[in-house]
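Below, each structure is written out as structure tokens.
Every number in this text was worked out from the coordinates using simple rules, so none of it is lab data. Every value quoted in this text rests on a predicted model; they were computed, and no experiment measured them. Cβ atoms are built from the backbone, for glycine too; each structure is taken alone.
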Structure 1
Amino acid sequence: MQHMEQYRPYFRPGKPLKNLKLVNFERPAISLSFYMKHKYKLERNVSPEQVIHHLKEYRDELLNRSLVEQLSPAQTQDLQRNDELLRAIRKTPDDYQYCFSNYHHYYRYWYCIFRYFADATLTQLDSDNEHLLKHTERIKNQVHERINIIFIDPYYITRPVPQDNKFIDRELATYPTQIRQGITTLYIRKTT
């Protein structure tokens with residue numbers, strides 16, 4: 001945690017750096033895990049005009065491609081199907097339901113979920129999750145590395161106790177005298 005201050009110049013809330021992310025600055029993790037999340041959107045309130053515009057753009061893309069190369073039979077069939085659909089929607093737009101989605105592009109993002117002490121007395125736990133930067137980005141055929149820095153509490157993250165018991169573990173550690181007898185341990189400390 002003492003090294004966290006070295007990164008303060010890079011901590012810019014609201015204006016993050018493009019290739020460096022301080023994932024949990026000022027919230028060192030006492031436990032963390034990683035998971036992938038499939039991100040997508042589904043827009044259901046789509047007007048027939050938007051659909052017609054989308055179909056025209058797709059048709060124009062195929063026609064422009066046909067000017068520089070011969071379309072495959074599947075692309076030609078796709079162009080015909082698109083034109084038929086475009087005519088049908090123009091004729092009777094209320095006969096169809098529409099939606100836009102990027103679901104099948106499988107945008108997957110890495111996330112980090114972590115627990116941390118939310119107060120200076122180390123008595124309140126909180127948790128948060130953060131999106132991680134993709135490790136590389138390609139701009140004009142150049143690969144740019146992207147770095148995620150995750151801060152940890154080196155003492156509590158290595159404690160071999162379940163996360164919910166870290167409070168009790170920490171409290172019992174304040175008793176210098178411990179006497180074990182069977183399954184019970186007596187903890188003693190002097191009051192001041």
Structure 2
Amino acid sequence: MAQSLEPELYNWIAVRTYQVVVPVVFMYLIYMIKKKGARFFYDRNQAVKTDSEKSLISWSITVWTIVMLYMTDGYVNQAILDADMDYLVRRRLFYFTKMCFLTAFMLCIYTLHRLRNISFSQSTRVVFYSSTCNITMFFAQFILRGYLENDILLAAYRQVSAVHYIVCCLAILYLPLRLFIADLKLRKGEY
């Protein structure tokens with residue numbers, strides 16, 4: 001019986017959405033840094049007065065780390081997939097590096113929040129929890145596909161991966177959209 005293409009299609013759509021959203025959100029972050037100044041976001045001595053400012057700083061840390069992950073992870077994955085080595089070793093290396101990159105991503109988010117001395121925003125928590133689910137699936141695939149040569153969770157892996165990408169997109173888009181709508185309402189009230 002042939003395997004359904006739906007999980008692959010969902011994953012493809014989710015990855016392409018992620019590839020569009022991350023640069024757009026990064027451009028918005030650059031705009032906000034230019035508007036508020038870099039010291040507002042990254043200087044620990046800058047006073048943070050409101051919860052919305054804390055959320056904005058937390059969101060900016062999350063976006064920066066997502067951009068760094070986005071810029072490095074794809075190239076490393078492609079290099080591993082193109083490597084001339086045994087397919088089982090390549091699978092093990094692929095899933096192991098995916099786990100390492102996502103773990104480093106989560107550690108960076110945590111460390112940068114601690115350095116800035118702010119708590120996680122709602123968007124950051126969602127990205128963090130989604131990443132935890134994705135790491136768990138990478139670990140399961142590392143064992144199942146890398147050592148046991150078993151594809152039993154392949155469809156679930158693709159679906160969890162697709163959900164992770166969509167959740168991350170929604171989480172990092174939430175704050176800019178909320179600020180944009182609030183700005184529109186403010187401008188509408190002025191006229």
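General remarks:
- Of the structures 1, 2, the one that 87, 41, 30 was derived from, the read-out being Cα extents along the principal axes in Å: 1
- Value 3.9, calculated as distance in nm of label points 7 Å out along Cα→Cβ at positions 38 and 70, assigned to which of 1, 2: 1
- Winner on distance in nm of label points 7 Å out along Cα→Cβ at positions 22 and 102 once structures 1, 2 are ranked, highest first: 1
- Identity of the structure behind -30000 (criterion: helix-only ellipticity at 222 nm (-39500 (n - 2.57) for each DSSP H run of 4 or more, over all residues; to 500), calculated), options 1, 2: 2
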